[in-house]
Structure I
Amino acid sequence: MKKFGILGPKGTHSEEAALWLKKFLREDFRLEICADIFDVLTAVAEKNLDAGLVPVENSLEGSINVTLDILARSDTLTVARELVWPVKNFLLTKPNVEVDAVRKIFSHAQPLAQCRNFLRKNFPDAEIVATASTARAAEIVAESQPEENFAAIGTERAAKLNALTVAAKNIQDNPNNFTRFFEVHYRPRDAAPIETFDGDKVLLICQIDGSRAGSLCDVLAEFARRNVNMTRIESRPARTILGAYIFFFELDTDAGNEKLRDAIRAVYDKSIWLKNLGVFPVINA
């Protein structure tokens with residue numbers, strides 16, 4: 001059975017997303033819980049896992065830099081699929097705890113920020129406590145005594161795992177809260193170059209000469225003149241010298257194989273180095 005790595009612990013959005021994807025794809029794989037994103041991607045690169053599902057961007061909080069940095073440095077990872085996951089936060093309590101009596105609320109820093117208005121309006125006097133994960137917050141509430149009147153912000157999955165009650169649903173302030181996940185596979189260093197673009201997106205990483213004025217503009221022009229639509233650009237430090245950067249480009253495949261091949265070759269010629277991290281479909285949960 002395939003081993004599919006995810007960021008743990010159980011009960012997080014990463015696990016919920018992976019379980020949904022497993023059902024959607026009708027694939028039989030075993031989820032392997034990893035301590036952090038680095039462990040997931042390293043295990044895939046070393047072929048200890050068949051695949052890994054890692055977050056790459058949240059629509060409200062921005063990029064997940066550790067994912068980008070590891071992908072940039074690796075020669076053996078490729079993106080096989082993107083999953084766009086709607087982030088839904090729930091208020092969780094022990095059974096029979098009155099919501100109005102809640103006086104201490106636990107969660108990871110991101111959900112706390114995403115539910116700030118809800119908390120201010122409904123629990124202005126409650127103590128807010130940040131935890132390592134939403135799953136850990138749910139565990140704390142499950143381990144508490146009912147009279148302590150604790151609550152957690154987490155997932156429905158965390159409620160089921162910890163025998164908690166969903167006291168309020170979809171409490172995030174912004175309904176347009178999504179996390180993009182990449183399903184990452186191993187790809188041999190000597191694999192043939194990608195020449196066919198059958199998926200929805202292409203992910204490129206390159207480093208250009210930032211000391212030359214207009215170098216980034218020249219690269220972007222190669223896409224524009226071939227009507228290749230760029231859906232995202234991201235820069236990260238190259239980790240070589242101060243002021244050196246690498247760039248991530250996500251491209252639509254609508255322009256077709258020939259134009260994409262020509263654009264990538266042209267950008268390659270204007271780059272210090274360039275890697276194609278994969279052509280992949282996008283699935284909206």
Structure II
Amino acid sequence: MYSNPISITGILSYFATSLFDKNKRDDVLLDIVENCISQLQLQECSIYMICKENKTLIPKATYSNKNNCEITKRKKQIPILIGEGILSKVVQLGKYQCIENISVITDDNKKCITRGSKLSVPIFIREKVVGVLDAEHDEKAYFKSHHIALFLLIAKLTEIKLSQINANTNTVVLTNITNDNAYFKELNFLMKEEKIYVDPNLGLENISKRLQISSNYLSQLINKLEGCNFSDYINSYRIEEVKSKLKDPDYDNYTVLGIAMECGFNSKSPFYSAFKKHTGVSPKEYRQQQQIMS
């Protein structure tokens with residue numbers, strides 16, 4: 001499903017932009033596992049961090065949607081003693097482990113119980129393993145080469161973000177958004193050339209999916225570079241389109257509301273409020289002014 005480079009790039013882009021405003025370790029870890037579930041359609045994902053004092057792996061974030069139920073966040077899980085099991089092997093070797101068929105021997109009757117497949121990759125900081133990104137699935141041999149590639153890259157993103165937090169450089173990352181931002185350029189192209197704003201159902205989520213970034217990042221991008229919220233940004237384009245048509249003799253027989261509907265507004269009240277906010281006059285007054293000037 002994610003085997004081509006374009007898809008992988010898009011997924012990583014979403015992860016990176018989703019993390020951009022997180023400045024606490026636990027928030028980063030929760031965001032990573034939640035996105036692993038929602039973006040990669042996994043069943044269960046966890047991040048364990050090493051506790052050096054008692055040599056254990058502490059579960060810091062876990063999300064699950066097994067049995068096709070809603071995604072649930074689990075806060076309490078049992079720490080794992082380093083030295084036993086698959087996760088310990090990841091820590092000790094510093095290499096990922098992909099198990100196609102997890103089998104457990106029960107103590108009472110020595111029967112083998114199958115628990116599906118497992119993928120675990122190390123999380124490094126300054127070349128030292130500090131944690132493990134772990135996923136499980138009920139299906140045997142579920143994890144393929146593209147899952148492994150993605151998990152290794154996601155672990156690297158986690159390392160970069162945690163390193164930024166440790167170095168207290170997160171504010172530098174947030175203020176480093178400029179007009180040269182590639183996502184902002186693509187957004188401007190969609191607005192100016194494709195005129196996506198004429199869609200009355202256009203929303204933050206629609207555009208963020210098209211740009212393959214998180215909706216929160218898109219919101220912050222607009223806020224920083226345009227100095228307004230998402231609604232005002234979209235409406236500014238719609239208002240300019242309305243103004244253009246109100247000046248155009250070809251639209252003299254159109255009602256003001258009819259023109260507004262063609263430009264992406266879906267009701268009278270929000271349109272009139274937005275128009276006066278952006279121009280200082282009502283649509284009717286604006287049309288009259290243009291007729292006098294012409």
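Each reported figure results from applying straightforward, stated rules to the coordinates on display, with no laboratory input. Since we're looking at a predicted model, the values are computed, not measured. Cβ atoms are built from the backbone, for glycine too; each structure is taken alone.
Quick notes
- Look at distance in nm of label points 7 Å out along Cα→Cβ at positions 205 and 221 for each of I, II: the largest one is in I.
- Label whose coordinates, when FRET efficiency 1/(1 + (r/R0)^6) of positions 85 and 269 (r between Cβ atoms, R0 = 41 Å, to 0.05) is calculated, return 0.65 (choices I, II): I
- When Cα Rg over 2.2 N^0.38 Å is computed for each of I, II, the largest belongs to: II
- When FRET efficiency 1/(1 + (r/R0)^6) of positions 149 and 229 (r between Cβ atoms, R0 = 35 Å, to 0.05) is computed for each of I, II, the largest belongs to: II
- Which entry (I, II) yields the derived value -8500 for helix-only ellipticity at 222 nm (-39500 (n - 2.57) for each DSSP H run of 4 or more, over all residues; to 500): I
- Source structure (of I, II) for relative contact order in percent (Cα under 8 Å, 6 or more apart), computed value 23: I
- If mean count of other Cβ atoms within 10 Å over residues 117-124 is computed and equals 22.4, the structure in I, II: II
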